[in-house]
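Below you'll find a set of structures to go through.
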Structure 1
Amino acid sequence: MKKYLLHIKVLPHPYVHDIWMNSQGNVGSFIKDISGKWLCERYTFDHFLFHVENRRILDNQKTWQENFVCTGDHLILV
């Protein structure tokens, strides 16, 4: 089991969160856990993570490793 250091920007805020994540953690569970804590805007759609390096949206049903996320990657929470 690996730990990844991820850099996550939360739109529309200007700051970035640097966090350590377990490679086997579920992306959807993470979004659900932090969406209320990080002052995310409330939308009619679910939040999602955009992977900047791979230019794609992460699958919420998969783990970080299954989404090909690596330490040092940059993500945007929308």
Structure 2
Amino acid sequence: MPIIKSAKKKVRKDKKRTVRNTKVLSFFKETLKKIKKGGRGVPELVKKYYSQIDKAVKKNVIHKNKANRLKSTAGKLLAKK
């Protein structure tokens, strides 16, 4: 249990970040599954996926190299369909 004020603040920040990170990463997984499944509206979905990846990099949720890998995977799946 943190006693110092700054340690308490760090715990609060970590909780908020954990929630945000979990939400973003689950969005990536769900969207990639939808892209793999195919169907109508996939190009728009890929566009939104790219946008969310870029925002995650900006907020340091994921590393830029991982973002590039995710984008590459989505692009390949889109080209395949």
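Data overview
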item	result
Highest-scoring label, criterion being distance in nm of label points 7 Å out along Cα→Cβ at positions 15 and 47, among 1, 2	2
Per relative contact order in percent (Cα under 8 Å, 6 or more apart), the highest-valued of structures 1, 2	1
FRET efficiency 1/(1 + (r/R0)^6) of positions 7 and 55 (r between Cβ atoms, R0 = 30 Å, to 0.05) - highest-scoring structure of 1, 2	1
Which of 1, 2 yields -2500 [helix-only ellipticity at 222 nm (-39500 (n - 2.57) for each DSSP H run of 4 or more, over all residues; to 500), calculated]	1
Test item: log10 I(q)/I(0) by the Debye sum over Cα atoms at q = 0.19, 0.20, 0.23 Å⁻¹ calculated as -0.80, -0.86, -1.04, pick one of 1, 2	2
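Values quoted throughout were computed directly from the atomic coordinates according to the rules given, and no laboratory measurement underlies them. What you see is a predicted model; the values in this text were computed from it and never measured. Cβ atoms are built from the backbone, for glycine too; each structure is taken alone.
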